[in-house]
1. Can you rank 1, 2 by mean count of other Cβ atoms within 10 Å over residues 111-118 and just name the one with the largest value?
2. Between 1, 2, which one scores greatest on mean projected area of the Cα convex hull in nm², for residues 15-150 alone?
3. Of the structures 1, 2, report the one carrying the highest value of FRET efficiency 1/(1 + (r/R0)^6) of positions 103 and 247 (r between Cβ atoms, R0 = 25 Å, to 0.05).
4. So if we calculate relative contact order in percent (Cα under 8 Å, 6 or more apart) for every structure here (1, 2), which label has the highest result?
5. One of 1, 2 was used to compute helix-only ellipticity at 222 nm (-39500 (n - 2.57) for each DSSP H run of 4 or more, over all residues; to 500), and the result was -17500. Which label is that?
6. For semi-axes √(5λ) of the Cα gyration tensor in Å, for residues 143-270 alone, the calculated result is 27, 23, 14, so let me know which of 1, 2 that is.
7. Thinking of 1, 2, which structure, once FRET efficiency 1/(1 + (r/R0)^6) of positions 31 and 175 (r between Cβ atoms, R0 = 35 Å, to 0.05) is computed, gives back 0.15?
8. One of 1, 2 was used to compute percent of Cα pairs over 28 Å apart, and the result was 49. Which label is that?
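All of the numbers you see were taken from the coordinates with simple rules; none came from a lab. In this text, all values refer to a predicted model and were calculated from it rather than measured experimentally. Cβ atoms are built from the backbone, for glycine too; each structure is taken alone.
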Structure 1
């Protein structure tokens, strides 16, 4: 049993925005909470930044198990999001006595609004027209009217349910496929093959794990409706990127509107930056003031709960 007073938490990689939110809210918990305003901290510097703290709050920095072993006293990692496997191995950390906690739902509305915004931009060609006008060219093109069209939701959790609400509100037909049975008013749940074939817009809302990596494979992209729009605000690795690029070049995909990529930041000169039928966003779907507040509040709630338990709970929240 560890006395409550010994618990300390450190936010190891706070960017300016999240750091400011944390500073405003830190008074809501009664354990020492350090905000390390080094968003570009290197993984190997984390043990020093933690300085023996029992709880690490991590936003985006890679946290390999080899580094975790060097973090004396660390018993909990609170990850600011759900896609924790993009930065660490929760099973390996559990084996060395470190519990991993994730945060769901904090930005469902923010991400859904981004997905719908990307859909509109792709359908109307705004990004291309903006580029051309800035270059001195008056270029106009026919666009896709979305009312009455079908949006397919690949995966159906909190974000997808918000996309469904918004899409139904603008007069779209909404279909969805999920690995486990779901229901939602106004949404038709269909087999995966039908979803791919019917969708004028396919929006991805799957978690990334070993089973879903490259889930939208070359064969599944080929099975999509010709001329469809692909929207991805989930994780880049859910899509076979090479197959997507080939489909964009051939015209099988009308447009891809992407907030996430296989490699982030997207390298300068990457082929996706050269394609006219691609709209790019810098993994910012969740970045609203409301979502940031929800995120940090939830992280502090985790810290408060951990300290109140006065012990190290079993591995969970994955």
Structure 2
């Protein structure tokens, strides 16, 4: 295990981003512990697989060491070793981990503690690092109880406000590009070109885009799909956004319809359920993804907006599409 190299990598990485380098000893410790865990099965960290990291995550949960920082440091180690399986597994432990916590908190804020307790009755605080296969069961139970307690319209509105944390800094560059653009169409084109450039860079550098490999087939597919960008494509007074598949390479190579939907879905609280014949999660939950786009567009436009689900693989569609209802002044600006 290249602890010295990893330490130097972290030092440079953290300094470039003006982050605290005091976390380095803890990062080394968790990687050491991962190495010890693997050694019991005769493996080294360099040989670690996707399943190995999820097994280690279960160990961390059992020993109350499943901290956000530990998963981040394991993710960084995956990048250092250029081990895509480690990167994907670590990312899955982090991505969307806040969703059910935020769900619980917002239920109290909007409907009261009694309603929250009824919906989350017998559901313990969900541990960070919960295996992906265990998440849909929680989602199903919570959504069924929520729909039984409030009507469909209120449930949709609640979820459409989003359950993900907001990261204003991540929207900053998009807001700046919007302010510099002549109109919404120009902004959407800038976003499209920037997205394609990002994917092309991932391909050239042989790095992952989030959790997925980008090859020529993937790049050409995305380029030829209208609205499959970071912002979407305008249709009248709406912007239609089509999500890139979660694992586009696997999605394009898959022939089984059920597995194809599985490779498409981004939601960590739903994805594994798509491999089950009897679909266990109500597709109303996809409004949470609409909320993700709502957060983005409200930051870009600096005003409240409405985003709705148009299609989703959870509903049986072949893609996940969302529609932003443009404020009238944005549409009027196109005529100037």
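1. Numbers: 1: 23.6; 2: 13.8.
If we compare mean count of other Cβ atoms within 10 Å over residues 111-118 over 1, 2, the biggest value is for 1.
2. Checked 1, 2; max of mean projected area of the Cα convex hull in nm², for residues 15-150 alone sits with 1.
3. 2
4. On the way: 1: 19; 2: 16.
Structure 1 comes out on top.
5. Of the options listed, only 2 reproduces it.
6. Value 27, 23, 14 for semi-axes √(5λ) of the Cα gyration tensor in Å, for residues 143-270 alone corresponds to 2 out of 1, 2.
7. Working: 1: 0.15; 2: 0.40.
Structure of origin is 1.
8. Values: 1: 45; 2: 49.
It was calculated from structure 2.
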